Structure P
């Protein structure tokens, strides 16, 4: 199992590349990697095997005759680009993906165990600020599910 974790500040260089942290590069020995649009205006970077699983899950659980399902496919599968880590540990980010995520010079690379999120630093900080209530509600819901699994009343 992958263990892509951590929050790292990185810089988008003049050639539209970011350096991946060494701890993450060690987990990403597969080639190619897959970069696509994620939720909340960030980018998702997947190792090859995890991308194949994710894509298969989306395709098996969506219907091309459903408007919502087509939208999901268009936003995640359609814009996906293959990228490779260069000798300096950098990946290129295409203009369309940079624009979608609003990437400026300062970025955040955030590990999600099986994939990586790439955020514009300002957008990420704002997302965290705006999401406190949702985070707290999700924590409470998880606590209740875990207590239920253990047979403990709320």
Structure Q
């Protein structure tokens, strides 16, 4: 941020608006069950966390339209999701069972869950992801427009 704390309220306002718009989409996708949305999100994040910073993975799977198969994902368990989210492990287990029944996640191996390959690419999910990306771009554009952040070449040198 160019002015640091002097822009913190504006930045917080913009970020909060983004989070609210995304949470509305998540609530809709999970029939009002935000705990389920959080658990699904943690499975999605955790299943590729081990690879996302590797250039070869990003080159192969950078486009969200490309399906990451079973072998490209590492399973996450209820305990790790509970630890990361603060949701009780028993609740996480129930949410995982619901997510499996809905075809959103699957058990890669006993007690270890991944995103069901192809789920993200379903038309309704691709449309929601497009909205999230648009909301993010709106956040970035407003942040730059209001001077809260600056593009690298425009930023003052240190």
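We did not get these values from a lab; they are worked out from the coordinates using the rules stated. Values in this document were obtained by computation on a predicted structure and should not be read as measured data. Cβ atoms are built from the backbone, for glycine too; each structure is taken alone.
What the table shows:
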| quantity | calculated |
| --- | --- |
| Parent structure of the calculated result 3.4, given that distance in nm of label points 7 Å out along Cα→Cβ at positions 45 and 133 is the read-out and P, Q the choices | P |
| Top of P, Q by FRET efficiency 1/(1 + (r/R0)^6) of positions 5 and 117 (r between Cβ atoms, R0 = 41 Å, to 0.05), largest first | P |
| At a computed -18000 (helix-only ellipticity at 222 nm (-39500 (n - 2.57) for each DSSP H run of 4 or more, over all residues; to 500)), which of P, Q | Q |
| Distance in nm of label points 7 Å out along Cα→Cβ at positions 69 and 85 - highest-scoring structure of P, Q | P |
| With distance in nm of label points 7 Å out along Cα→Cβ at positions 77 and 125 derived as 3.8, matching label from P, Q | P |
